[in-house]
Structure 1
Amino acid sequence: MLRVAPCLTLMSSTSAGVPDRSFHRVTDGSRLLGFVAIDSTVAGRARGGLRIVDDLREDEIRAASRAMTLKYGLLDLPQGGAKAGIIGDGEAPPDEKRRLLLDFARAAAPLLHDRRYIPDADLGTSAHDIRWMMESIGATVRPRDWHTNRSGEHTARSVLATAIALRKRGGGRLSGCRVAIEGFGKVGSALARLLHERGARVVAVSTSRGAVHRPDGLDVVRLVQRAAEIGSRVVEDEPGRIERAALLELPVDVLFPCARFHSTHAGNASRVAAAAICAGANDPVSPEAEVLLVQRGVAYPPDFVSNCGGVLGGTLEFAGVGFEKIGALIEEHVHRVVLDLMARAERHGMPPRALAESDALERHAAVRAGAEHPDIVQRLVSWGIECHRRHWVPEKLVAWLATRYVARRLE
């Protein structure tokens, strides 16, 4: 039976001088349940993943909410950036996970009911979890809301495209290169499969329970299958066990951090041996470490560029676009963006992040201004989205229109 938390409260604070930016500590009066960080809004609303992790950090959620703003700006999508987290075990049994979700949702109900914060799947949660949670507190849920669960695979496609672009810039190919993946969850396992299919040699993977390393390459197909069955325990009985942190220092061509916040930091950045880093996680490299890596010549496009596929793919999937078509569009767009960004950074002698953030924030401001003062086209688009959400128009028509609309905005 689900426990009803008593006297649930929501404690919030707003950043001075930034009216949109707010941070909410979600409590039940005696217990801290989690956090909601809203970095920006568009039409009074913000969107971003809701994760469940047992060592949740306030600065992690704040930084991730800013990353969402940057992703939406990069992709020219009219959404405000937000992120939220629940303190708990993301691999808990279903009844325990639902208790965590329900306690949190009841406490955060003022933000959820009026859509000031719109949650999505993240670490430890799925689209089905989010839909159940919103329905459980009586929030309005349309037929097409939270009905798909492929965000990890879409994110993996953009990370893959980033790696292909970086290898191309360096005069190499993805096929035959040695790679290590930190984090073998929804993104990391999907990425491992894609890398294996493209001919890369996956020599190491890690989960919260440890890491495995085999220089001649791992059996990716078997590991992906086992991870789907037993989650983070997939590494426990494997030969070649190493310390989880040691994976970041292996002599590989490309390192893929797909785990947690600031796993690469000032204390270990000098020992990172990879020639390139492609992030599937939000903010896996601390600002201090990023400076050190760039100074050493390590190719590192910002994480909000390499992992933007989850946002782009989710948008297209909502519109009914087919999975393979989504993947092709993600790869084409991110490949082009990364090549352009790294070339401009080299030409101007600037860190890639400085250029990418400037571009994304400028585009986000323009999108927000358009949403606050919509023209006839934007009004029609908004009306069409609501009709689609209610199943009032044919899905094939929406998918056809959405593909062309999104492609045009990305160009």
Structure 2
Amino acid sequence: MADFARLREQEYRQRLEVERLRHSVYEQTDPTATQNLMDQLIAAENALGLLEKEREELQANDKTIREGVLVNTTSVSKLAGQETTGLEAKIELKMAQLPTAICHLFDPQTNPLVSCSVSNRSIRTRRVRIKSFIENYSARAIDTAELRHNETRVFLQLPTLFPIRARQVTELTRATLNLLVEDLDNDRVEIHQTTPIWLLARTTAPLAVRDPATGKWNDLTKYFGAFVTPNEPELMKFLAAPARLRPDGLVGYQGNQNDGVEAQVEALFTALKDAKLTYVNSVIAFSPDGGTRNQRVRLPRESLQFGTANCIDGTVLFASLLEGISINPAIVVVPGHAFVGWQVWDKIDKWEYLETTMIGTHTFAQARNSGNSMAQTFQKLAKDTGNDAKFRQWALPELRTQHRITPME
């Protein structure tokens, strides 16, 4: 445990250094302008990644580390177990923080809130029921099963939030998670455990959520696709402005393959610049307890309404406009930052990139060059380190069709 505590402290201090460098790099109007700072950031990101990996491996191999384990009847004698009912149970919390904006898109098998392992140590078949719910915020998730002698089953559950209550979560909110394991043969409750969890605000888009039981980060960046809303009326109305800049109109992949697509992207850029879209701090921050990497995100219509956007805001806004004119966009996420990409032609795997934070201060060519430079830098970093999290590119057609990530509005 002493080694684990030491690693946690080292990881915390290194994360502070990474955050400091992210501010230094990404608060510049052109994040790629200072190579020295970018090199320092990359070195710090690599050091943080090594510490995270070391801590995860220690947590996986040291059975005395019980983070995320809520109940284990084999080690806690005051709970009913093998000697009484013949049942053993272990309950683990898989997300200490629940992203209310996007959790309805999660598959419980890949992104569960809780994991419950039940073993039958009696000589006869036993019937059990597992329930979980968030008090006042969700329906009950229920699994019922028959377990043969010495059979073990793992139940993964994610209670469905009540839509009206979820929309009311406008700030980080504390809630109570209830977990029950019931012995149906003896008509008794084997376990009823409550634990506090955090509900993330509806405007929060998590990049990753840490699994307390394993210490690993679960990547959620693909769910930024839910914030891409091409059919929202305010965006459709806005497209009239860039359409006026294009004699041939906004026609997607129809027309001239050589320069037609880029000219349309530039028209969107110019229209947003004419609308005086202003950049604000784009650094992606951690939540208070370090259980998730979060960024507050404005919906595209809100960015247009208020005239301000951070890196994520600008990315999902620009991606929404691109998707609205039938050009395939991509959301690109690198450590601490995000920018937008577009497919240069339909069914051709070639992409260009744009630094949306430069819309109000630079030309289209400068913002495109910065985006392309950023992409090349972090693609190389991902390749050199073997860590795909250093460069994550989510093409919207893939998110819509393969991952079924639909627009929030």
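Rule-based calculations on the coordinates, nothing more; no lab input. None of these values were measured; they are calculated from a predicted model. Cβ atoms are built from the backbone, for glycine too; each structure is taken alone.
Key figures for this structure:
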| quantity | calculated |
| --- | --- |
| Value 23.2, calculated as Kirkwood radius over Cα pairs in Å, assigned to which of 1, 2 | 2 |
| Structure from which 23.6 was derived, mean count of other Cβ atoms within 10 Å over residues 94-101, options 1, 2 | 2 |
| Highest-scoring label, criterion being distance in nm of label points 7 Å out along Cα→Cβ at positions 54 and 118, among 1, 2 | 2 |
| Structure responsible for -10500, with helix-only ellipticity at 222 nm (-39500 (n - 2.57) for each DSSP H run of 4 or more, over all residues; to 500) calculated and labels 1, 2 on offer | 2 |
| Structure responsible for 0.15, with FRET efficiency 1/(1 + (r/R0)^6) of positions 134 and 390 (r between Cβ atoms, R0 = 25 Å, to 0.05) calculated and labels 1, 2 on offer | 2 |
| Label whose coordinates, when distance in nm of label points 7 Å out along Cα→Cβ at positions 30 and 326 is calculated, return 3.6 (choices 1, 2) | 2 |
